[in-house]
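Visitor: Down below are the structures I want you to see.
Rule-based calculations on the coordinates, nothing more; no lab input. All of these numbers come straight from a predicted model, not from anything done at the bench. Cβ atoms are built from the backbone, for glycine too; each structure is taken alone.
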Structure P
Amino acid sequence: MSSAKPVLTFVTGNANKLKEVVAILGTDFPFELRNQAVDLPELQGEPADIAKEKCRLATKQVQGAVLVEDTSLCFNALKGLPGPYIKWFLEKTGHDGLNNMLAAYEDKSAYAQCIFAYAAVGAEPQVFIGQTHGKIVPARGPTTFGWDPVFQPDGFDQTYAEMEKATKNQISHRYKALEALKAHLVKPQIPRCEATMSVPIGYMEPPHYIQPSALAEILRDPSTSSKRPVIIDVRDTDYAGGHIRSAVNIPEDNFMDDDDVDALVEKFKNEDAIVFHCMMSQVRGPSCAKRFKSRMEVVLEGANHKPRVLILHGGYERFGRIYKDETDLIELDD
């Protein structure tokens, strides 16, 4: 029986871009990614709409599942320009020209945005968005990868072009968008961990994991506001250094006694879902989630509704690393 992966066509003629995407997606991506240059019309409009329409057109030409990327470089001083038209601005003005566009402005801040649109034949395209904030600087580093030499991400003293590929691939706008795509297509594997609390006999099904990109997508979507999960951060003193903005801090000690846990079950019994995490979600977060879920089965036995219990994959360390410059998701204490 063949174990070959189905083919997903990445619409690009840029071999360097294909290599970067393959490196980010990793070996557990459920498709074999191949690139193909497809002649598509130049469209105008909002970036997400452009990506969707290109995806629809590409599926008709390729006759298979396709992945289309639309990249923007947005200058805050220019209200988002050049945006999705950065390719043509770069071709006409070069790296120096991009800097000259901001010569009259003190504000050199910008953000790089990547939108991937994915669709199978006949299916409505789905979009996955990633952003990295930074600033525009005089060109530094190799000039072989578009506008990378003039974009310096926040928190770094190197431009994209100067960075090691492995470093860039962990913080880039493309990485964040592909994380969201991967979370949609890949069923996360639950890592093994040692629990620090005993779990009663009869507890069978462990909590499931949720990827950072999936949680971020839920938190950003205003249509989900009434059903957003309760996020419980079980860290103690390390919570104060920074946390997910909507998280509730309930340290691990509160999950040691049955009565205390039962009270928490009563408090959150009407929620749609509860996401537990600690710094890395290896010990404290999973332990508290398991303890909560086991007591919930007792306290809410026979109930028509029970909250889904989830664990944030990679904990705050991973979530914070990906979204550290997005203040709508992360709160950093002074």
Structure Q
Amino acid sequence: MKSCEAIIFTAHFTFALIQCVGSSELKLIFTQVLYRHGERTPLSTYPNDPYKEDAWPNGFKQLTVEGCRQQYELGNFLRRKYSKLLSKSYKSHEIYVRSTNTSRTLASAACNLAGLYRNFQPEPNPIHTVPEEEDFVLLRTGLPCPGYDLAFKKDSRKVFSKIDKANEDFFKFVSKMSGIRDASTKNIGRLVGALEREIRNNFIMPDWIFAVWWDPTMGKYRTVYEMLYDINSVRQLTKFNSKKKARYQSGFLIGTLMKNMKRKVDNFKKESKKMNMYSTHDGTVMSLMYALGIGNDINPPVGSCIMFDLYKNSHTDRFYVEIQFRNDTKERPISLILPK
């Protein structure tokens, strides 16, 4: 934990200094880009769902055509942003691409590269991955971690029980209609994930999804789907919305990002690598942001992207880091300032 704190302090210190240096004096020499995959099909569904896996052309857990388009557009954006850093054509010594070992993230990386390099012709294995059980860098959230499990259990018990108690009749209704046994805050994730994507893809939904129900939290009537969506957002945020929980999930990732920058700083004249690209999940992006103290209580949208840009002062031997975030709707990225 101490090493994690030191890493975060260093990142904040260097970023703060960049505000005091004229942009004309800085040269971008390296960047690390980490993004959430594009739009996907549901991970699974709920018992009474009229739409099963065969309703989706490629089945569950897959990148959609829209998801590929989103990543292609993100690749176009990265090309414009880093046009002076990267060669126009793909060169393996300039860019390293890493993905978690899932179809949707691997496909997202391929679509992104197609946008980044307009005439991209894949070479053998340009996208690197490792088995999930060995991935401690991008670390699929949810893998066993006793320290995290204890912290999450402590936080979620209080938050979830309050929601469940206030919505007892609502959850009984959801259980009856969905077929989920004892529906509650902790077990509606797959239900909401399926509903969200079915609605987005214009599927004809069962009437109960849009039935009106009293929401005790908002103090007004809302649809069942609206209530489920918001409750599930709280469930998802509770996984990461403290530095302690987020650092358990993102400690290796932060350490890797820092080591990559240090390697470039120590060997900037010889080190040819200009970009490291990471194709990941919402939990990876969210836990990283909370670990750095810049979480915004919003689940990162598909195609959202964090960029860590490393600059060198052309007049000195000093290096600086700028962190930016781009969501799925804004062309211009937002600069992020880490808290003291």
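Visitor: Work out which structure the value -13500 belongs to, where helix-only ellipticity at 222 nm (-39500 (n - 2.57) for each DSSP H run of 4 or more, over all residues; to 500) was derived from one of P, Q.
Guide: Traced to structure Q.
Visitor: Also, quick follow-up: Taking FRET efficiency 1/(1 + (r/R0)^6) of positions 54 and 86 (r between Cβ atoms, R0 = 41 Å, to 0.05) for each of P, Q, which is largest?
Guide: Largest one: structure P.
Visitor: Further question on the same structure: A value of 13 was computed for relative contact order in percent (Cα under 8 Å, 6 or more apart); which of P, Q is the source structure?
Guide: Derived from P, not from the others.
Visitor: Let me ask something additional. If P(r) over Cα pairs in 20 Å bins from 0, in percent is calculated from each of P, Q, which structure is the one that comes out at 28, 55, 16, 1?
Guide: Corresponding structure: Q.
Visitor: Compare distance in nm of label points 7 Å out along Cα→Cβ at positions 246 and 270 across structures P, Q and report the one with the greatest value.
Guide: Q
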